[in-house]
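Laboratory data are not the source of any read-out in this text; all were calculated from the coordinates shown. Please read all numbers here as calculations on a predicted model, not as lab measurements. Cβ atoms are built from the backbone, for glycine too; each structure is taken alone.
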Structure I
Amino acid sequence: MSTPEGKVKDAVRKLLSQYSGMYLYMPVPSGYGRTSIDFLGCYRGQFFAIETKAEGKKPTLRQVAELENIGRAMGATFVIAGVEDPAIEGLHAWLDNLTETINDNPHIPRDTVNRRTI
């Protein structure tokens, strides 16, 4: 049986699997080196990070600091606490917006902000 946070991770993985051409990395904490957020990814040239939590739980201070660092670098960040958290719909809407506004055709020249626009 999956843990409460594991169920949230499964829901996020299921959502992310709907988008082809996405780079996704889930760092495995090993006690060595720098730790990170649960999901790191890039979709249509946009970097994002997702921290998952069981319902009612919040990110640790270290996780908040890491999310803030990613945000300062202009990456999108999401905290999803529970499978019913509205933030998962926000993530879905953000990904859909990228699908609709950024063309993934490699033969289209990149614009000035390093994105391929439609």
Structure II
Amino acid sequence: MYVTLPPNTAAKQLDVKLGIKSMHIKLKTKPDEPILMGEWFNKIHTDEALWSIERDGGKAILQITFEKHEGQNWWNCVLKGDIEIDTQKVEPENSKLSDLDGETRQTVEKMMYD
């Protein structure tokens, strides 16, 4: 997930909370004016959630990486209330078995065998 931040924002200026069911991104100097906040479409694993700031010239972009609580399923949106996509129309990229984690690879190999 990528979130555009005010130009030249530094990590120490941010208050980022990535909870199981909800999240917020705020500037510490403006706690009553969140940059983004809401409820996740579904639960996430908080101990696997990470964030970092990427820079592109003067632009600052917050990159959030998280793991879905219910595995590799499609979400209609990231945060409840966002514009939803039709997940039936999503065409996943082809991948190699070697690209998959061990558990997923075993499941796919079993499906192929059956």
Structure III
Amino acid sequence: MPADPLAGINVAIVIFAMPGCPACHEYLPRVYKQIEGYQQLGIPFVVYQDGVALSPGQIPVFVYDSTSKDPDVQAMADKHQIRNLPTTLLLPKVGFPARYEGSLPPGDIYNLLNAAMATNR
């Protein structure tokens, strides 16, 4: 049985977006910019890319295309009842998830990333 790819991960951020969605195209660069700022401070955010191993303590940010034909992506979208785009989920290993719909303003992105950092401790 393969090892759990999220072993050692306390919290993850999942963003559902879609090509051609104006709100998504406006939102994602702002999220990436704030993540880069945190990375420069040594905060372990990582924008996940397929095939890249996660290290314990990292805070992965998964960005999924809501139009993907991948059954796992669709199952996750269904599980979390994704109806509006973009939708951002804060998924802690312990505790309750948080859901944010729409293109978040910079202050809300900041609060989301800080909540992920606090959960990661």
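Couple of notes before you dig in:
- Of the structures I, II, III, the one that 8.5 was derived from, the read-out being mean projected area of the Cα convex hull in nm²: I
- Parent structure of the calculated result 3.5, given that distance in nm of label points 7 Å out along Cα→Cβ at positions 17 and 65 is the read-out and I, II, III the choices: I
- Entry that produces 0.35 once FRET efficiency 1/(1 + (r/R0)^6) of positions 33 and 73 (r between Cβ atoms, R0 = 30 Å, to 0.05) is calculated, selected from I, II, III: II
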